[in-house]
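Student: Below you'll find the structures, each written out as structure tokens.
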Structure I
Amino acid sequence: MRVTLAVLAMTFVVTGSGWGAAAKPVTIAPDEASGWIDYVVPLPKEIRIEGKVSVPSGKISVQSDSMEGLVGQAVKELRECLGQSPEGIERGHATFQIILNLGGELSESLKSLKNADQAYRIVADRKSLTLVALEPRGLYYASKTVQQLLKAKRVGDRVGIPMMEVTDWPDLEDRGLWGCDAYHHMRWLSDRKMNYMEQIASPRVDENKRPIAWLSEAKMQMVTEGPTYGINPVPAVLHLEQLGGGGLFDQYPELVAKKTGEREKSPICYSQPVFVDILADWLVGYAQMPGVTEVDVWMAENLAQKGGCECDECSKHDRNVLEAQVIVAAYEKAKKRVPSLRIRTLTSEETENSNIEVFKVFPPEVKIWYYHSLLTYTAGETALLWRPYLEDFAKGGRWLGVCPSLFAAGHFTHPFTAAQFVHYRLNEFVDKGLKGLIGYAIPRTYYLSFNVEAAMEWAWNAKGRTPREFAYSWAVREGLPDPNLFAEWSETLGPVAWDVYGSDFPVGEQRNTPGKVAKRLRDGTLKELGFVLWDAYRSPWGDIKSEAQLEQDSILADKAVQLARQMGREEYIHESLIAQGYIRSLKALWELKQIVEPSEIAEKDRAAAKTYFRMYIDGLRQASDSLPKWEATLPLRKQDEDFTEKPVGVIAEMIKEMQQVASDFGILLQ
């Protein structure tokens, strides 16, 4: 990892105001510096710790020439970290100073760094820590690093201060989440240097045909609190074919596309100029919210490639290109009223085949999020941006970010502590020249706190910690009694869970494509290990390429259960039992595939078939039993939250279906 550690043989303990007489050397162990760094997330690009000074918290002054905006917030948070009042300690009463400076000679070297506006330096001597940056956001991030280090070594009223030098900057310009309850966790996300958030807005048209830019009260937290914590709040105008329910079509029926379809999910007739005016009004309305400088407009999604409006004028154009032109026209109108406004747009599976032409429509200042529900909302071990045009677009200098999932399966809640998965994803994004991450973490941010923190880690420093090192550092920050044991468990279970959930098992049971596994077993249509249909459908073992991998996953799952029991923590025990149950079911299913024919099971194979039918069902029952027990361990979970109910219900159906298949072959499992 790109970390420089230099450990001085002395610690300076400050006992009074006279520096020369008060410094008493204390030996420092070589591993203390690296252990201290475990408390920092994301890992800085370059950090050197040469020793430490122990100072009473009441003798530390935090000062800056400016107290505006993020600089003032940085000072405030540092003082809070030290247990001081907002006014802090006067310099004359302090024996140690933390100084925050914008610009100056120490910041000159930052100008050449990537994303220099967020870069920072920290330089220490016996009497001070100096934090420098080119812009307020960088200075705020310097304070975050210092806060984490100070909290780690505070004992009573004394604070351990590292004698260090740090130079740090992020790999991705924007690092954030969209949707769900992220707005409830802004300080937690900000502490991990997240700087971007989107929430779906609810634009409306009232009975007087007036466009209203509305955001729910809960989501307004993003707007009212986000800028305080260095988070850019971005309202998102929902996929444009889904706007009919907000009064748009009631007040402007001429905008309904000339074709049949559900009215609330109908495409818009873009040949009607009035929609440009309506969208422009919405953009202006959101841009006028305090702290909002950008609005995202999501392109149409759920049209199943059946095209848009079929009126004479719309029919002349590629629907997706026409939609992009309408978005740009609305943007240009809105800018005349709010010149500082900038927009983003998000693609979809509907636009995929037109994206090359769509991208050409948007001017360079429009930032583009790549999204495709089948290709970016997956845990599959495959590149998300495998189409060459995407990498070419990013490497050509245009702003391109990606909207991936951080969960095991969409709207199908499972535990997923998967450092390997997140590390793989973020390194792809950085290596391909992307500028931003807007992750999706459902059903709640805290259900996926490990993966979310991992995403912030590697979005900032993709080549820093390894997955095991991150897991170890996470355990340190969480105060787990044996970080090495947690790291070993994470290394053991992570690949198994990634193989299972990356294979759409069991979430794929909800889809008509490629179909339910029991029926496919019965009909003899189950494909070989590693088969993926149309680059998107992986059920039941698309990420498991060989029998050796399947066997290795089974061995690792058994070991993970043992390690979890050693840790003695219920959440990890049940997470391990869930993955173990699934991989045993998949192993049984594979064995059944070898002996079940559409017309019969040979007499010589009937005993084995009965064993594997039972193994398949027992594995699913084990997972089903542990799912709600795992969910009950989550500390922030509300009593009425039952997100594992859905997968438990699906598993129950899977068991019934496989029992029926066994019965059809005359094998009774009771």
Structure II
Amino acid sequence: MRRTALLMAAALLGVAGGLRDAADRWIDATVLPPLTAETSVEVLDRDGHLLRAYTVADGRWRLKTALDQVDPAYIDMLIAYEDQRFYRHTGVDPRAMVRAGWQAVWNGRVISGGSTLTMQTARLLEESGTGQWDGKLRQMRVALALERRLRKDQILTLYLNHAPMGGNIEGVRAATRAWFGKPAHRLTPAEAALLVALPQSPETRRPDRFAGSAKAARDRVLARVAGSGVIRDEAAQSAMLSPVPTARRPVPQLAPHVADRLRRQDPVAQVHRTTLRAPLQRRLQRLMRDAAERAGPNLSAAMIVADHGTGEILASIGSPDIGSTRRQGAVDMTRAVRSPGSTLKPLIYALAFDEGLAHPETLIEDRPTAFGGYAPQNFDGQFRGTIRVRQALQLSLNIPAVMLTERLGPSALTAALTRAGIDPVFPGGKPGLAVALGGVGLTLTDLTQLYAGTANRGRAPVLHVKAAAGDGTRRVISPEAAWQVTNILAGLPPPAHAAHRVIAHKTGTSYGHRDAWAIGYDGQHVIGVWLGRPDGSPVPGAFGGDLAAPVLFEAFGHLKARHDPLPSPPPSVLMVHNTELPQPLRRFAHRQDQAALSDGPKLAFPPDGAELERLDSLTLKVRDGTPPFTWLANGAPLVTRAHRREVSIDAPLEGYLSLSVVDAQGRAARARIRLR
């Protein structure tokens, strides 16, 4: 008898063991659905805030969600309401299923479901229903397999990414954006409870369509989790008084042109990290919409804000409204090639300072002048006669700017733009004297980068919007010339009714009133503003000083409460009155004819483009020209009233050096060398 009992027990154990083995094989043979789903491409600002997101291929919003991005209080509430034994069962909870069945029989209706969070995750992964027994069995099998292959936190993360939240919204992060307009890491009890309730019936509980149903479901969650001790009764009662949202919040659409461009450049990346600042971007987009409305119908507007020391772009607005067909909002006007008007004049003067052709206190003529067949006029048709170079730049006079360009040569401007990392577009492919007045194609990004170089003591950074994409700086002009130009531009008065800020700025208006520009900087930031029509048609009466300059100063107000002071002058800057300047720098000598030029001084040593080893002293030699001679380095006088044609100077520090020699008649020769 005892032996028989032992044999029967062994047989039962064998059967049980065989059933377990068969069950194990059945679970292990489960073909799981894909565990990764397409998530929205995201563009983030420098602090990780969402700037822009894109729907996935089927039109759903599904922002990738990590467990640590979600408020822990929501996780506690979810588990307490849906699956209290989540961390103890193996995917299927027999106790919960028995309880659910008994409640249904006793009450004649379904009181609670027996599905675990793992089973719900299995259903979401396969997008299967819940009512059919074969579907339920499949969910149980997938749930058991998931538990064997994934950790609990991985299963929970899958749920957080796939939970339906009404309409085309999936996942907790997308839901908090759509219903609350906030990230998921900090939720109120009322918000967390609504997110727990929504996935049970996402369409009939959509708060924007069925607010009453959504509130009732949310309050049931609050009541149950309060009974479980997850939150206090007082907190639950208070949360029940909170209204549910009755409208969807738009997903952030900041910096849309930048976001689209980054996505085109790297279509595989799921996350694009930028240097932008979301709060600043939002404020300035609003400013540019208002500015365009004030300016008139069909006008567009663009702006770039950057740190001129690092080149990081902090805000970029390509148009007032990317969806506006009336304003051609889809066109990114930060990258459109346009005529810069007078905005290149500061570069012309800086190069003239570096080459020893002029000083801010040099006298220059503003009178009718023909340059071959080219006879430019001032914008107002008037002429001021003899004025200081400082005034010529502040008044943005055309004749002095063209005079300086003629002496420098248009190619000098081209070379400077190239050094600044800019690729200018010239009509006919070759620069002429008209480049001084806007006869060249540049973008708002180009001009802002150029002014960033002047603001950064002559070294231009490469403006960039991608995080960690800086490429150093490039020397464009000397620190002395950069400070001199900055000092001149800082002396311009602000626009009428603008807050008083010490900002070095310049305005410009292209030929035919097609483009209105304003670009300015303080000790840390540079801002470029453009207004006009994207198709290039004229805007009668539009001037940079009237349209763009007020927006520039208003933008600085949105950027910070106080301006950063402009830099102090370098020790080598010559700060004297006109009468104290070296004789050749007191009055600018206009090139009268080629014969006079041929008799002018020529640098015998060092030749232009030379690379020399740095020694204690450097010998300079000049031939032709009329003594006495004035020698300058980067615009600063080295030797004055030298009657000898050979002088020795203490060698400057290593690096690039612009040498000039000016004779008694104001004629000059220049060479750019490198000491190493």
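Throughout, read-outs are computed from the coordinates displayed, never taken from laboratory work. Being a predicted model, the structure only gives us computed values, none of them experimental. Cβ atoms are built from the backbone, for glycine too; each structure is taken alone.
Student: One of I, II was used to calculate helix-only ellipticity at 222 nm (-39500 (n - 2.57) for each DSSP H run of 4 or more, over all residues; to 500), giving -12500; which?
Tutor: Details: I: -12500; II: -10500.
Derived from the structure labelled I.
Student: From which structure (I, II) was percent of Cα pairs over 44 Å apart calculated, if the value obtained is 31? Don't skip to the end; give the middle numbers.
Tutor: Details: I: 31; II: 44.
It was calculated from structure I.
Student: Hey, another quick one. Which structure, out of I, II, was volume of the Cα convex hull per residue in Å³, for residues 470-637 alone derived from, given a value of 230?
Tutor: II
Student: Any idea which of I, II comes out highest on distance in nm of label points 7 Å out along Cα→Cβ at positions 118 and 574? Don't skip to the answer; put the middle values down first.
Tutor: Details: I: 3.5; II: 8.5.
Sorting by distance in nm of label points 7 Å out along Cα→Cβ at positions 118 and 574 in descending order puts II first.
Student: Another question about this same structure. Could you figure out which one of I, II the value 3.2 for distance in nm of label points 7 Å out along Cα→Cβ at positions 406 and 590 was computed from? List each step's numbers first, then the result.
Tutor: Numbers: I: 3.2; II: 0.6.
Derived from the structure labelled I.
Student: Can you rank I, II by distance in nm of label points 7 Å out along Cα→Cβ at positions 46 and 502 and just name the one with the largest value? Mind dumping the intermediate values first?
Tutor: Details: I: 3.5; II: 2.4.
The structure with the largest value is I.
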